[in-house]
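Taken together, the values in this text are just the output of simple stated rules run on the coordinates, not laboratory data. The structure presented is a predicted model; accordingly, all values stated were derived computationally and were not measured. Cβ atoms are built from the backbone, for glycine too; each structure is taken alone.
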Structure I
Amino acid sequence: MNNNDKKVLSIKDWRYSLTDKGAVSYDIGSGKITAIYGSNGSGKSLLVKSIADVFDYPSGRIERFFELSDCGILLQSPESLIFREYVIDEALLIVGNDMELARSLLSRIGVSGDRSSLKLSDGQKRLLFIYGYLMSKKIVIFDEPFVSIDAVSRSEIEDAFLESKRAGVDIIYTANRRDHLRIADAVFDFDKIFNS
């Protein structure tokens, strides 16, 4: 079977509230970068939280073809995920206690391991998780990965997405701007579902 024929996720008749007019049904295939596109408030973040099992959606079914331990999920507020005192300890937690990988991660984002985690900017916190998950997980799901990121970092992240895809990492991310879709192999358009 071709890797592109395998599924990462199967979403059937998902709704984030019982009053929704539309329902989401979509299969996300392996070997791709998939973007979930939609305007603010369209439900993209709630779908990501549903996939992560932290939101009790009232209708539908989500079937995961992976173990949650193989998946890195970054929600929109990475500061809420930081709780280790030093950046090196946070990096170790993200990459599964591999010191070499943790040092490589910190080198990539240009941060010293003895720096206080609380002194990282929102963009640095986001980069810590993005690169850490790309280095250590088989499947990554990012909610608005380009928020709080400058143009240079955004281009570097896009390159990292493409490099990770070639290495066999399945990437799913949400976006609310069309120009954030340029590296996506597949685009799942929420606006068409809920605003049609």
Structure II
Amino acid sequence: MLELYAWGTTNGRRALIMAEEAGLPFHLHPIDIHNGEQKTPEYEAINPYRKIPALVDPDGAGGRRQTIFESVAICFYLGEKTGKFLGSPADHPNVLKWSMFHATNVLFTMAQLGRVDSPVFEKGSHQQLDAMNRHLKGREWFCENYSIADIIPFTRVNGVKHERVKLSDYPNVVKWLERVAARPAVQKAMQQKFG
């Protein structure tokens, strides 16, 4: 059985959504980051960076125990393990590029909106949301079908609450958020109680 170590943050819930979507049995270990549980020697042995989430797969490739940390890496790992959410062979490059766009741009930039009052992050968020909104016009998902390219940005974008960066200005993004949020696995992960 997979062992998922997470907390109710955007990163933790991203991994939890992917675990629910993957459909493999897993056990959730809540790691209370407010009480420093991520800094225990036991958890540090799983993730030396001492952040959540992390995943332990006792039955990884070749029957070897695998430990994965970073929520995006967990999404890719479970996608590869199950053969799900990576796109068809023809669409896989699109899943890769949109996943990387979100991982290297959206996750960082939009995380700063709630922490730093900066026109740089506001401008970057508007540019990224505009690109997403234009791409999503007339389509349901970032790629041909629902994929990790949708799972990776969902929790971060869904959590944007800012006076000058309003999701309502990006109607295609709002509709996409609604479609992702309606998925049963996403609902289950988002309703998970922590603490």
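Can you tell which of I, II yields 1.1 when distance in nm of label points 7 Å out along Cα→Cβ at positions 7 and 39 is derived from it? Walk me through the intermediate numbers first.
On the way: I: 3.1; II: 1.1.
Matching structure: II.
From I, II, which structure was distance in nm of label points 7 Å out along Cα→Cβ at positions 111 and 127 = 1.9 calculated on?
Details: I: 0.9; II: 1.9.
Derived from II, not from the others.
For structures I, II, calculate relative contact order in percent (Cα under 8 Å, 6 or more apart) and state which one comes out highest. Display every interim value, and only then the final one.
Details: I: 31; II: 24.
Top value of relative contact order in percent (Cα under 8 Å, 6 or more apart), among I, II, belongs to structure I.
Rank structures I, II by mean count of other Cβ atoms within 10 Å over residues 15-22 and report only the one at the top, that is, the highest. Show your work: numbers first, answer last.
Numbers: I: 13.0; II: 25.6.
Structure II comes out on top.
Computing log10 I(q)/I(0) by the Debye sum over Cα atoms at q = 0.10, 0.21 Å⁻¹, for residues 47-158 alone gives -0.30, -1.17 for which of I, II? Mind showing how you got there, number by number?
Values: I: -0.30, -1.17; II: -0.35, -1.17.
Considering all the candidates, the number was obtained from I.
When helix-only ellipticity at 222 nm (-39500 (n - 2.57) for each DSSP H run of 4 or more, over all residues; to 500) is calculated, the result is -14000; to which of the structures I, II does this value belong?
Details: I: -10000; II: -14000.
Comparing all candidates, it corresponds to II.
Taking 18, 41, 24, 14, 3 as the value of P(r) over Cα pairs in 10 Å bins from 0, in percent, for residues 55-118 alone derived from one of the structures shown (I, II), identify that structure.
Working: I: 18, 41, 24, 14, 3; II: 19, 38, 29, 12, 2.
Among I, II, the structure yielding 18, 41, 24, 14, 3 for P(r) over Cα pairs in 10 Å bins from 0, in percent, for residues 55-118 alone is I.
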